[in-house]
Structure P
Amino acid sequence: MHVLSATSLACLARIVMGPTHFDRLIGLNLMVLNITVIIATSAVYLNRIVYFDVALVYAILGFVSIIAISKYLTGRKLHK
């Protein structure tokens, strides 16, 4: 669990210090993945099945937001 927290902090550093917007976007994508894994690991440790639903919703929202931000950064419209 501590390793996952450390990698999340490394992703946060990439988001803050990233030289380009795309570096920041990759850091954000990795942070969403790390937090999803942390939630799923907590579900196993705490024996709470509902946390898997939370992890799934968080992963879906993270995926949709990454797609929307990347389309915005490339200048394309969202509906095409």
Structure Q
Amino acid sequence: MILMNIINKLMKAKLTFNLPEDEHDYYCATKGKDMFVVLWNIQQELRKLYKYAELNEDEWNMVERLRDFLNDSLNENEINLNK
């Protein structure tokens, strides 16, 4: 436990951007947590619809299609929303 506290205090990361050229990269870096939360919320809403909603066949197919698309896109980009 003491060793982990020491390691956590030593571990740091610093990102440097050349603004305004790197404005898009800066925006993505600073809004990444918010984007993560939005993706997680979408994933959870699709999960709830998929498991619990009373949908007709067309609605169910659309939810399944969107859920699969989101999960495939996350996997292709090696994004794990459970970290």
Structure R
Amino acid sequence: MLQIESDIKADAIYIQLMDEPIGYTKELDDNRLIDYSMNPEKPVGIDLLAVSEGVKLDGLPEVKTVEKILKGLGVKVHTE
């Protein structure tokens, strides 16, 4: 179940990868957070902040899917 929420005022995008309760959140950096289920390493969603500056893809789960979504929304992606 893939759902996308975009908040232009907050300059943020949330990509929900699956419909499961969030067990914990891992912060990759100031602008990228990954929500995981209680089952470790099972990503539930990705919270991206400051998206107008572009989004770094390294370290994100489902990277090909995320890249396609972001490009479809007109968000610049950084692959390095």
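No value in this document is a laboratory result; all are computed from the given coordinates. As the structure is a computational prediction, the values presented were derived from the model and not from experiment. Cβ atoms are built from the backbone, for glycine too; each structure is taken alone.
Remarks
- Comparing Cα Rg over 2.2 N^0.38 Å across structures P, Q, R, the highest figure is found for Q.
- When helix-only ellipticity at 222 nm (-39500 (n - 2.57) for each DSSP H run of 4 or more, over all residues; to 500) is computed across structures P, Q, R, the figure -24500 traces back to Q.
- At a computed 2.5 (distance in nm of label points 7 Å out along Cα→Cβ at positions 27 and 59), which of P, Q, R: P
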